[in-house]
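The following blocks contain the structures, represented as structure tokens.
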Structure I
Amino acid sequence: MDNIIDLWKKVDMPIEEYNSGSWGPVDSDLLLKRDFRSWKNGGAKKS
């Protein structure tokens, strides 16, 4: 864990925050989309 924390201190990349119970940050969708993939959400609709 210390190595990860040390790296976060060196790199200017914010941690994505999102509300509990939400679908998470939009960047998680973009991360998969760039490789032509997507999340499988069991047919639940995005709110």
Structure II
Amino acid sequence: MAKLGLGQLAPDVNLTTLDGRSQQLSSFWGSGQPLLLIFLRHLA
């Protein structure tokens, strides 16, 4: 995946929530609340 430039929007990816549900990233953007994404890498 290409790097994003300053001011570019992140791609609208499909995320899995902690309870296992699938949700589009864009569904979080319109709420007006800050959003913190944490990426965990499983090394097994």
Structure III
Amino acid sequence: MSSGARVLVVDDDADIREFVTIALDEAGYEVKAVPHGGEALAVVG
């Protein structure tokens, strides 16, 4: 799938964040990953 959709991954566990980011990137998504909600709000807001 190559949708070009953007995904924001928010997880405080760096290993989980990296795994999900890689999987989504390989599936064709544009991925931004951050470690906590405050940073996520800065990205989207």
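No lab work stands behind these numbers, since they all come straight from the coordinates. What you see is a predicted model; the values in this text were computed from it and never measured. Cβ atoms are built from the backbone, for glycine too; each structure is taken alone.
Details
- Of structures I, II, III, the largest value of distance in nm of label points 7 Å out along Cα→Cβ at positions 5 and 21 belongs to II.
- Entry that produces -10000 once helix-only ellipticity at 222 nm (-39500 (n - 2.57) for each DSSP H run of 4 or more, over all residues; to 500) is calculated, selected from I, II, III: I
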